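Following are the structures in question.
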Structure P
Amino acid sequence: MRFSHAYFNSGPLIVVRENATTTKTYNDLAGRTVGVELGSTGDAFARRWQRRLQYDLREFNTPADALRALRAGQVDGVFTDLIAFNDFARVTGGVKTVGEPLVNELIVVAVRKDTYTLLGQINAVIDAMKGDGRLEKLWQEWLGRDEK
């Protein structure tokens, strides 16, 4: 396999209640309760820092369950991806993201190893869309957040 240039970062973000003002980074959640979807990248990130930052980690079956707990005041922050956040925020509201993705999970197109021409064409389209603003416009339309 060969991989195209990245066109989306699906790494987990910090989500807090809409009126929260003190949380800007994962360090600001030290000693507090953090919700994660069990087995997700946000879960792995939280476990990596749990001992040092003394997170009270709460596991949920879905991102929506974790975000509902956040709205209900049962957790102080949630580590989840942009798509799960947007799905919840558009319907329910009351939450916001802060900061950049906690880790990079770059989304790419995979092609057969021997398809150099196809890979070049895919990369050209991705680069053109990044260069002329079409990709950013799509992020705003579908995901409601600037992606660079």
Structure Q
Amino acid sequence: MLSIVIRVIVIYIIAIVIMRLMGKRQIGEMEPFELVITLIIADLATIPMADLTIPIWYGILPLLVIHVIHFFVVKLQYKSKTFRNILSGSPVIVVSPAGIDYKKLKELDICEEELMELLHGKDIFDVKDIDYAILESSGKISVVPKGEGDKVSL
């Protein structure tokens, strides 16, 4: 019994340290690859906690390997826009001054009602009130209200 408790504590501490090293994002802010890594870590951590026949290193080593993989993936993302776009996606303009881009919505597998729900979360209730709506790779939407685009300067 004490052995299980010690294993849980050790793996818990290592999993927390690795998650903290990965970053401070909330689940809603995670990139898809970060969510996958989080799920893998959760699965890897539970196996040696519950099964005393599996050496604890069989749980710790994969967690460390996942951290190293994450480190290199993040570095690759910073160095390669193409790799970043493949792994995380890129923002898509779904509303322009011409109106809703139904072709883009279909590519994103989003219906008009889902788009409107996202816009409602930004206090936009009519597409005519905005110049642009951009669906970010995180799944959040950015909105440029009518006339605001004229104020943008570099």
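Using FRET efficiency 1/(1 + (r/R0)^6) of positions 12 and 100 (r between Cβ atoms, R0 = 41 Å, to 0.05) as the calculated read-out, with 1.00 as its value, let me know the right label among P, Q.
Value 1.00 for FRET efficiency 1/(1 + (r/R0)^6) of positions 12 and 100 (r between Cβ atoms, R0 = 41 Å, to 0.05) corresponds to P out of P, Q.
Out of P, Q, which one gives 14.4 for mean count of other Cβ atoms within 10 Å over residues 4-11 as computed from the coordinates?
Numbers: P: 17.6; Q: 14.4.
Corresponding structure: Q.
Among the shown structures P, Q, from which was the value 20.1 of mean count of other Cβ atoms within 10 Å over residues 36-43 calculated?
Going through each structure in turn, the value belongs to P.
As an exercise: semi-axes √(5λ) of the Cα gyration tensor in Å, calculated from one structure in P, Q, equals 43, 17, 13. Which structure is it? Can you show the working numbers first?
Numbers: P: 32, 17, 13; Q: 43, 17, 13.
It must be structure Q, since only it matches.
For relative contact order in percent (Cα under 8 Å, 6 or more apart), which structure out of P, Q has the highest calculated value?
The maximum falls on structure P.
A value of -18500 was computed for helix-only ellipticity at 222 nm (-39500 (n - 2.57) for each DSSP H run of 4 or more, over all residues; to 500); which of P, Q is the source structure?
Considering all the candidates, the number was obtained from Q.
Since every read-out is calculated from the coordinates, none of them should be taken as a lab result. Worth saying up front: this structure is predicted, and the values here are computed from it rather than measured. Cβ atoms are built from the backbone, for glycine too; each structure is taken alone.
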